[in-house]
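Rule-based calculations on the coordinates, nothing more; no lab input. No experiment lies behind these values; they were computed from the predicted model shown. Cβ atoms are built from the backbone, for glycine too; each structure is taken alone.
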Structure P
Amino acid sequence: MAPVYKVELRPPDISAYREGNTGVEYITTFDSGVAGPHVMINAVTHGNEICGAIAVDRLFRMDVRPARGRLSLSFANVDAFMRWNPDEPHTTRYVDEDFNRVWTEKALNGARDSSELRRARAMRPIIEDVDFLLDIHSMHDPHEPVMICGPLDKGISFAQRVGIPEFIVSDRGHANGTRMRDFAGFGDPASGKNALLVECGQHWEHRAADVAWQTVWRFLRETGCVDAATAASHIDPSPVPPTRVVRITDALIASTTDYQFRAGTKGLDIIERQGEVFAWDSGQPVTAPYDNCVLVMPTLVNVKPGLTVVRIGQLLNT
């Protein structure tokens, strides 16, 4: 049984944005008429992740426009989003399959069909034209926000310049498919294109919407899409801690339902010493393989055999 979390957010009505102006439903592009990059802010890659929809809806309602280049505002897996029910909030991550695992040439060009593949194929020409992407997500369990930047140095550098959240997670994605943020030029070290994926916190907590909003404006400022004064009027001026980079090395898989983390474990815990025990799998100790081992998104309840219970990464000195 899934944990019960308080639903503090409600999804906005996005029906007014269906037609858009790109030929692809729920994607609208504003052109400044001034040379510059194509910047996209994307929401609801997963249908139960509401904070991004709130941020993009708010940008629409404020009539935010680019100072240079083009700005695209996007709602991705709308079919799943429209099915979200606050009484069963966990059930609409996707319709048929994870939208954020279908971004490969083989999947997009193949004959296989699903609700998510149809949507990805429709979005693909626009995604391929985007220079800088911010994909807004949230998390199943309570967790401090993190910025997912992919494995490349260009992604790490971009995340550091945006400046929030504090923890930047550099990884190679998932074994069961490719994310949109890793697709095409975003995942090519020789390309000037770049993408970030922000995980804003637990799906339905108020703070997730605040994190999404602050990240949006720091991202727009860094890309130069909006003028600095406009961005500054929306960015919280409070000091933020320096970013810290975590390089993911392993995804730990449970062998049984008896996988227990040590008491008090939470996401982004740092295991300081190599060999230190932080969990037990069916009674067998699980130890840190190196100093400063960071636990990213641990699954603390309802563990099943074969489930990725935590990703671990090394805290880098950057």
Structure Q
Amino acid sequence: MPPNSIRAWILAARPKTLTGAIIPVLCATALAWSDGQWRVIPAILCTLFAGGMQVAANFINDLFDYLKGSDRADRLGPKRACAQGWITPRAMKTGIAIALAFACLSGLGILLYGLNRFPYGGWELIALGGVCIVFAFLYTTYLSYRGWGDLLVIVFFGFVPVGGTYYVQTCTLNGNVWWLSLICGLLIDTLLVINNYRDRDQDRLSGKRTLVVRMGEPFGRYLYLMLGVVVLLLSLALVITGKMNGAVYVVISLIYLILHGKTWLKMQEIRSGKALNSILGETSRNMLAWGVLLSIALCIGQ
């Protein structure tokens, strides 16, 4: 592949991971819709911000894992651009700056749209955006190697995007937002768990102390299963608070449970090796299915 080609940049951006960025925004917007406060322009801008930050985080991960020597020849996951020589480290730094600038411009659009509406003049959103940028770097360079990845996913793919998206549309927060944040965070953590489960042996050699490395293979396997179950149980809170119809909840839960259960059984059979990449794809599909179904259920309401 020619260095720094368009195809190389597309692969480095990891388009499939954008599912994890879009789901929280989609669900939060559906909740705002159900509360009669949905606004299309902030929803679009939040989607662009989340997508920009996801691509920036992917670029940062690609570059710093290469610099740390974590992307070795025995890597089981999809190939990384810097490690393969598809993109030079210098060009990747430029790509990171561009992706972050795109995200910041989207955030600026949110501020300009609702500057007179936000209780604290928009400073709260500036602070939140700054925290997102800082932790995008800290995750790859330090925190993921210390086993903080799962907690950070819950925070930055759950509470931050769900709370932020709902807030910019309604200028308020409520109990349903916190439930939905936790649901989305745990749902998306299934993707990190299968990544860490697949890479457990290589991570151990690289000194990356993920939860799966610390607790062992059986723990990672059953953690993946239980995350899906807990997501469904927590979603009951939205039925109890009157945001979702009980019968609809049962139907969409059965659909997700079947998808998640079949994927887990396949994971049970494979256990190790590059074949687990198929589980990665199925997990992304399952996440998107639940995110879309939950959003529809919230829009339908009682």
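Name the one structure among P, Q that distance in nm of label points 7 Å out along Cα→Cβ at positions 146 and 202 of 2.5 was derived from. Before the final figure, lay out the partial values.
Values: P: 1.8; Q: 2.5.
Computing distance in nm of label points 7 Å out along Cα→Cβ at positions 146 and 202 on every structure in P, Q gives 2.5 only for Q.
Going by volume of the Cα convex hull per residue in Å³, which of structures P, Q comes out largest?
Structure P gives the largest value of volume of the Cα convex hull per residue in Å³ among P, Q.
If helix-only ellipticity at 222 nm (-39500 (n - 2.57) for each DSSP H run of 4 or more, over all residues; to 500) comes out at -6500 when worked out from the coordinates, which of P, Q was used?
Of the structures listed, the value fits P.
Can you say which of P, Q returns 22, 19, 11 when semi-axes √(5λ) of the Cα gyration tensor in Å, for residues 138-241 alone is computed?
Corresponding structure: P.
If we compute relative contact order in percent (Cα under 8 Å, 6 or more apart) for structures P, Q, which one ends up with the highest value?
Top value of relative contact order in percent (Cα under 8 Å, 6 or more apart) goes to structure Q.
If you rank structures P, Q by mean count of other Cβ atoms within 10 Å over residues 194-201, which sits at the top with the largest value? Provide the component values of the computation, followed by the final result.
On the way: P: 26.4; Q: 21.9.
Once mean count of other Cβ atoms within 10 Å over residues 194-201 is worked out for each structure, P has the highest.
Looking at FRET efficiency 1/(1 + (r/R0)^6) of positions 98 and 218 (r between Cβ atoms, R0 = 35 Å, to 0.05), point out which structure of P, Q has the largest value.
Once FRET efficiency 1/(1 + (r/R0)^6) of positions 98 and 218 (r between Cβ atoms, R0 = 35 Å, to 0.05) is tallied for P, Q, the winner is P.
Just checking, which of P, Q has the largest value of distance in nm of label points 7 Å out along Cα→Cβ at positions 26 and 90?
For this comparison of distance in nm of label points 7 Å out along Cα→Cβ at positions 26 and 90, the top structure is Q.
Rank structures P, Q by mean count of other Cβ atoms within 10 Å over residues 42-49 and report only the one at the top, that is, the highest. Don't jump to the answer; show the numbers that get you there.
Numbers: P: 26.2; Q: 22.0.
Largest calculated value belongs to P.
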